[in-house]
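What follows is a set of structures to go through.
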Structure 1
Amino acid sequence: MSDPTSNPPGPGHSTAPSSSDALDVFEASAEHEQVVFCNDPATGLRAVVAIHSTALGPALGGTRFHPYPSTADAVRDVLDLSRGMSYKAALAGLDLGGGKAVIIGDPATLKSEGLLRAYGRFVQSLGGRYYTACDVGTFSADMDHVARECSYVTGRTVAHGGAGDSSVLTAYGVFRGMQAAGEAAWGPGATLEGRRVGVAGVGKVGRHLVGHLLEVGAHVVVTDVWEPALSRIRDEHPAVELVDSTEALVAGQLDVYAPCALGHALTDEVVQTLSASVVCGAANNQLAHPGIEKTLAERGIAYAPDYCVNAGGLIQVADELAGFSFERARQRADGIYETTRRVFELAASDGVPPAVAADRLSERRMHEIGRLRGLWLGA
């Protein structure tokens, strides 16, 4: 657990060695409580579960199914993502720790009921220290398969008593965070009406975000590497403007940039090119390296830390653990607006970038509550 008096790189960017370096798992996971490698040759399962912190409660985080170039790349990703989940849960005020899992492979060809059930058995073996849910490449129906072997699953289908698609409240939380970031950039009472918002990635979350933005009168420009996602948006929202690449989107005139695909979207080149006054999106680990948050601040860009604004999905699946109520979860996700405002207020008062302010708020809660509870050893 981080000392709140220190200032390590926050969860918005990678802390593991770069892909050109040899990976020492113990060195890379020095902040983590536990890293578990799961191998089931019969189904082709190769997975890694990372538990960053259980200082606030059992770790909760989704399962990402992705064709990583190497095991080392998968480990780096799961370490970054699990660390971000600890900060996300702490900032959202949840009594949960941070964990994440990755399954290595192409879900289009490798995913099967047998593989998901084998994965469920591995999660079950952790005895409640880690609860799994959906992420990129996995869906609520997949969690139903996992749950046939495991008691520690959330984000299940409505038919099985679950919360369903967590992207619904993820998008809503990003939208509310964007409204708060807009006020920080343009002044109290400023709205998104008439603003030009660029959304990079219109999959599960980006698609719902586009709907919220259009409802308040924003002019929305989108891009996605997957043509069917663009076609769906075109059919659902004919007023949306489409561009053929993220590079074209970033180079265009924008008021808000919303990265909603995979991480590390905010590189030096992107930040120097951006015309937007606000960056607020759903993607995890948006900062390509430490120092990007300072460059954003120096350019006068209001960056809403990703794990602050994209916590709606976590709030949604966490609510399922107590018997799901969508309305209750939505009200809790609505609090992301106030949390984002607090982050910008602390950033202004402390003279630090918003990413640093968000880290401080999260670390303060993990330290103050965590020292009273110690490690979560299971149900």
Structure 2
Amino acid sequence: MNSLSYANTQFGLDLYQQLIKSKKGNIFFSPLNITSALSMLLLGARKNTALEIEKLLHFTEVTENVKGQATKELVDSTGNVHHQFQKLLTELKKPTDAYGLNIANGLYGEKSFQFLQDYLDNIKKFYLASVESVDFVNAAEECRKKINSWVESQTNGKIKDLFPRDSLDNTTKLVLASAIWFKGLWTQKFNKEYTKEGKFWVNKDTSKPVQMMKQRSSFNLAFLEDEEAKILEMPYKGKELSMFVLLPNERDGLQKLEDKLTAEKLIEWMSSSNMSQRDVDLCFPRFKVEESYDLKTELRAMGMGDAFNPQNADLSGMTGGQDLVVSKILHKAYVEVTEEGTEAAAATGIVIVATSLPIIEKFHCDHPFLYLISHCETKSILFIGRFSSP
């Protein structure tokens, strides 16, 4: 696993833990997507503003620059995080017939601020991003519609109204928009004829009806005895993406599992060397989830304060002056799981083909579970979700 993928996994879990503090029910977001947006911000951040973002994203473990000084050397040094992002995004954007995946980054800046050409060039180079000057001061509503339209087009129409009405106004100075769309077919599809209404236990005593898909096939599986859980890999066609499902043994065991979750453990559990191919009796709910987040509160709580503070924000790498502050970082994610496969905006997955063993293992996802969609070669977690209520 390269250092960027490791950092992305760390950040994704940090944010997940932050979100579950305040949010009951389902969670779904793209760590890689948010990381790339914040990395575009980092590219123009300086001094403590940059240090906070680097620490938040665990880039202090990726970059070798002395004391994390975000200077021009950071951009010029080989093997640094921005170069790694360029390599990763280029890898993920490779055309393929096996699945659909689109990742897009956009930066919208108030036109009264003059962006440095160096910054614009590097944003386009490292993050394959579109950069646009817009008139938030006089036409915030038109800007909102424009950005929403761009996001919708990049996500095959699945993410609509990323920015809700009145979320942008004449005080907005900078908007970072990130979009990701994925559509993949299962290597082993579920037969629709076997899908029946079943019970999904939201806790020990309460169930809700759900359309439960069923199949018996060979899957990569591991038993996590210390965590009282198991993990299953559901590969997508093309052998490059998979969904990993973490299922607690008990109906109300998810919180206990979440409390023990670390990046090191997750990486270890998802490693093919720690999983074995088993004949599995699989039950998995058909579901659709759409989630929206204003990440300002969470990112502040995680230590990124200066970028949002007009007195402290140093984004002088963008404009040459300290006249810019971040007002919003919004993220919206969509996932739909069916018998054929998965469609997700702000989602992605991995694949491994299995051979069967005579013992049949039960893997019935009829109570809250955690799921991830990951890119096989780079080991990048593109999406994290918690399904706890149909």
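Every number here is computed from the coordinates shown, using simple stated rules; none is lab data. None of the values given here were measured: they were computed from a predicted structure. Cβ atoms are built from the backbone, for glycine too; each structure is taken alone.
Supply the structure label, taken from 1, 2, corresponding to relative contact order in percent (Cα under 8 Å, 6 or more apart) with the calculated value 25. Going through each structure in turn, the value belongs to 2.
Quick check: 29.0 is what I get for mean count of other Cβ atoms within 10 Å over residues 97-104, calculated from one of 1, 2. Which structure matches? Computing mean count of other Cβ atoms within 10 Å over residues 97-104 on every structure in 1, 2 gives 29.0 only for 1. For P(r) over Cα pairs in 5 Å bins from 0, in percent, for residues 25-224 alone, the calculated result is 1, 6, 11, 13, 15, 14, 12, 9, 7, 6, 4, 1, 0, so let me know which of 1, 2 that is. The structure behind it is 2.
Which structure, out of 1, 2, was helix-only ellipticity at 222 nm (-39500 (n - 2.57) for each DSSP H run of 4 or more, over all residues; to 500) calculated from, if the result is -9000? That value comes from structure 2. When percent of Cα pairs over 19 Å apart, for residues 193-304 alone is calculated for each of structures 1, 2, structure 2 gives the greatest result. Name the one structure among 1, 2 that log10 I(q)/I(0) by the Debye sum over Cα atoms at q = 0.08, 0.11, 0.12 Å⁻¹ of -0.41, -0.77, -0.91 was derived from. Here the read-out was taken from 2. When mean count of other Cβ atoms within 10 Å over residues 201-208 is calculated for each of 1, 2, the greatest value falls to 1.
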